[in-house]
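Some structures are shown below for you to check.
What follows is calculated from the coordinates using simple rules that are stated; it is not laboratory data. Bear in mind the structure is a predicted one, so any value in this text is a computation, not a measurement. Cβ atoms are built from the backbone, for glycine too; each structure is taken alone.
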Structure I
Amino acid sequence: MSNTSSLWSDALSRLLKNKAAVAGALILVILITLALLAPWIAPYPYAYQDLDLGASAPSSAHLLGTDVLGRDLFSRILYGARISLLVGFIATTVALIIGVSWGIIAGYFGGKIDSVMMRIVDVLYGLPFIIFIILLMVIFGRNLWLLFLAIGAIEWLTMARIVRAQVLTLKNQEFVLAAQAMGVSNFSMFRRHLLPNILGPIAVYATLTIPQVMLLESFLSFLGLGIQPPMSSWGTLIKDGVESMEEYSWLLIYPGLTFTITLFALNFFGDGLRDALDPKTSD
């Protein structure tokens, strides 16, 4: 138990020494806080519109301007953060749970089990998952939580391959062979020996999956299967901004800038986590 505590304390110490990772984490905390407080700090309700005002440039009344329906862009970005971050974190969590479990089992047991499980992954890679999501929406209706789960259920395949490759390398290491010789159970092997050694790649891929999921949600919203008006996400705001970028450039610049900052923050934090959680890292 003390060894595990030491591992995590050392990882935290290394993470705090990485200025880029700390900056990324701080930005993410600020974004999450703003998203949670959106109903109280947004100057206008998310459904508010002023058709007489229409699209107007940034001003004292509307810090980031308004869209063609007279809706305050700053307020919509704050409310959109709630949807985008929520779909990013929930869908990525679903993908991690499925992908990590699948990859560890396939890589550790090997043989026919590995062959069958990875052939299933290969087959699933070839399926048109957009049609799968469309069918879910048609059968069960446009449910926001179902959308989150459906996106997560199609993003686990790459994670399964990454984890399997890591486990195939680790299972022939001396510490794993020694644990097997001591009769350590499979569950303990996964939890105490394999998982801590693959947390780095998992963390990095997770931080890359979150913005990828956000973009997928944007594409689904474009098809009419994602977030429905008057609700908004960063993806839908960017899509709307692209359609009117020549006339009202701020409608694309500010949502795009927010998304870009979030992407960099996730990448910096993910790189820091990879270095901090790598057991081979030394001070």
Structure II
Amino acid sequence: MGIFRNFFRKIKLGFTRRNENSLPYVSNEKKYGNLGEDVFFNCIKKALPDCQIKRNIIIDSDEGNAEIDCLLLYQNKLFAIEIKRWKGYISEQNGEILQRKVDKWTEEIHAKRHKSPFKQLGRAIYLLRIQNSSRAWINSVIFFEDVSAVNIDSCNVWFNKMGDLIQYIKLNGKESNYREAFSLFKKAVSADYLYSSSFEKSLHCIILDESINFKTDLGIVNRNNIMKIKIIHHWSYDGLYITLKDNSNIILKSENLKIKVRDNGLINEYALSKLDYIALGER
């Protein structure tokens, strides 16, 4: 009887796992933008090996929520960089961005208006400084990737060529007291990253600390130890391949573990049965 009971329990568990919540859908435009961010960061690291970089800074404060694509510390200068991977011709009109693209098949011109990334980034910088009670100056930069041409007459700082951006970081930008700049950089919270190969869904969020605690033969491993988790799915359980920050590995088994995350001020829950990969952001 025990064998049959265990068999049916696993069958039931498998169906339960199949019906758990999955990550929200990611548009093709967002996927394209995420790929552009990966290219951008690889170029920056190669060109400025001495700088310190954090990706996808999450700001969650009483005054509002925001995200900054890149926070970069170079010597005693801080740069917040927003990456916009918009194809076509970019211009600024009435405080908005107008994007025009030529259809390669029909040669029709398609126009789309975007909210100002300069205002978006300015608000995020304000919230980041308020959240951390910092006086350090943060230089605001928009980087347009893959555009055909940019026509912006305002005094906002932007680039569409990596070489020009690198020179600006090296030679320009307002300086801060190094201790204040370094303190703000260290306090800034990089997002955790969840990925599901089903429709290539992904999410930048903050995993609540209590969700990342695992009992092992070596003791408890948690956010302080873990760098990333690869998840291999079976019908009634998941294999967790955990890479620690010292590059050692631990393999665990979990039937239907769930994690809680904070995303844009809201708390959501996702089962590991619906995830394939987790990367923990830098704290």
Query raised in the report: When helix-only ellipticity at 222 nm (-39500 (n - 2.57) for each DSSP H run of 4 or more, over all residues; to 500) is calculated, the result is -8500; to which of the structures I, II does this value belong?
Result: II
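Between I, II, which one scores greatest on mean count of other Cβ atoms within 10 Å over residues 119-126? Can you show the working numbers first?
Details: I: 11.6; II: 17.6.
Checked I, II; max of mean count of other Cβ atoms within 10 Å over residues 119-126 sits with II.
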Query raised in the report: Comparing Rg/Rh (Cα atoms, Kirkwood Rh), for residues 71-126 alone across structures I, II, which is largest?
Result: I
Requested in this report: Could you figure out which one of I, II the value 1.1 for distance in nm of label points 7 Å out along Cα→Cβ at positions 151 and 239 was computed from?
Outcome: I
Query raised in the report: In terms of relative contact order in percent (Cα under 8 Å, 6 or more apart), which of structures I, II is highest?
Result: I
Query raised in the report: For distance in nm of label points 7 Å out along Cα→Cβ at positions 79 and 263, which of I, II scores largest?
Result: II
